[in-house]
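A.B. asks: Next up: some structures, all given as structure tokens.
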Structure I
Amino acid sequence: MTQQHPITPPPELVQQWVSEFWGYAETGKADASQLFIATRAAQWGADQELEACCEWLGKRRGWEDVSVPLRADRRPKPPSLKEQALLALSKLPPNRDCGVAHDTIRRALEQLPDNE
């Protein structure tokens, strides 16, 4: 399962599920534990469906290579700390006072391994 997942049910839907479970309208909002469990359940279900689709595609002639890019597109990995730092640095306006420091920091970040 991925670390950061794009599938999160809205709190109103979780509250509706809680009400359906108890058989009457719950007042207030779903609590943190209910939101956490509902979110993890939705993510698990979505991951199971994605894996089933990838397996199905893998069994079809001519579609075997589709599952790898599909999985990568539907469950992208979050940007690495290096990528986040380079992006943040690129948004800083270089000026005469910190131009050399800006360039030095950028070059140092670029030399870090990509898996960090």
Structure II
Amino acid sequence: MLSVEPVIVLADDLIWSSRLVEAVKKAGTTAVSARSEAELQRALSSSTEETPLLIDLNGRAYDALALIELAAEAGHPVVAVGQHEDIDLRKRALGAGAIRVFSYNKLFTDGPAIVTKLLEGEL
């Protein structure tokens, strides 16, 4: 099991940021919210290699694929979330290093369980 530490949530949409942070909290850990590349860089600089990330693929204030690659190369487990019908973007997120990509609906309905599995290294 990964140590229970903050999960970094990168999402610039207020609704999805709130939903993802809430899923993390319901899983029994804390969230560090980032809404831009600069905020993500600050969060990563004070985290350990094992700190997991949840990244919204449809952020407008950052390049999600580039940041997935950056985080994954540094050893962070990354879970991405996006629109279920955007198969190409979801495949590219996996290619960039995301360990899993979930639809918004799946994260909305099963978010705490998904975060728990992420923390336990079961994804």
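A.B. asks: Identify which of structures I, II gives the largest calculated value of FRET efficiency 1/(1 + (r/R0)^6) of positions 28 and 52 (r between Cβ atoms, R0 = 41 Å, to 0.05).
C.D. replies: II
A.B. asks: Work out the source of 28 here, i.e. which of I, II gives that when relative contact order in percent (Cα under 8 Å, 6 or more apart) is computed. Provide the component values of the computation, followed by the final result.
C.D. replies: Details: I: 23; II: 28.
Only one of I, II returns 28 for relative contact order in percent (Cα under 8 Å, 6 or more apart), namely II.
A.B. asks: State the single structure among I, II that was used to calculate distance in nm of label points 7 Å out along Cα→Cβ at positions 44 and 68, giving 1.5.
C.D. replies: Values: I: 3.0; II: 1.5.
This figure was derived from II.
A.B. asks: Can you say which of I, II returns 3.5 when distance in nm of label points 7 Å out along Cα→Cβ at positions 20 and 84 is computed?
C.D. replies: Details: I: 3.5; II: 2.0.
Only one of I, II returns 3.5 for distance in nm of label points 7 Å out along Cα→Cβ at positions 20 and 84, namely I.
A.B. asks: Also: I, II: which one has distance in nm of label points 7 Å out along Cα→Cβ at positions 92 and 108, as calculated, at 2.4? Mind dumping the intermediate values first?
C.D. replies: Values: I: 1.0; II: 2.4.
Computed on structure II.
A.B. asks: Can you rank I, II by distance in nm of label points 7 Å out along Cα→Cβ at positions 36 and 100 and just name the one with the largest value?
C.D. replies: On the way: I: 5.1; II: 3.2.
Largest calculated value belongs to I.
A.B. asks: To which of I, II does the computed value 0.91 (Cα Rg over 2.2 N^0.38 Å) belong?
C.D. replies: Working: I: 1.64; II: 0.91.
Source structure: II.
A.B. asks: Given -20000 as the derived value for helix-only ellipticity at 222 nm (-39500 (n - 2.57) for each DSSP H run of 4 or more, over all residues; to 500), which of the supplied structures I, II does it correspond to?
C.D. replies: Numbers: I: -20000; II: -14500.
Clearly, the read-out refers to I.
A short reminder: the numbers here are calculations on the coordinates, not readings from a lab. Here the structure is a predicted model, which is why all the values come from computation and not from measurement. Cβ atoms are built from the backbone, for glycine too; each structure is taken alone.
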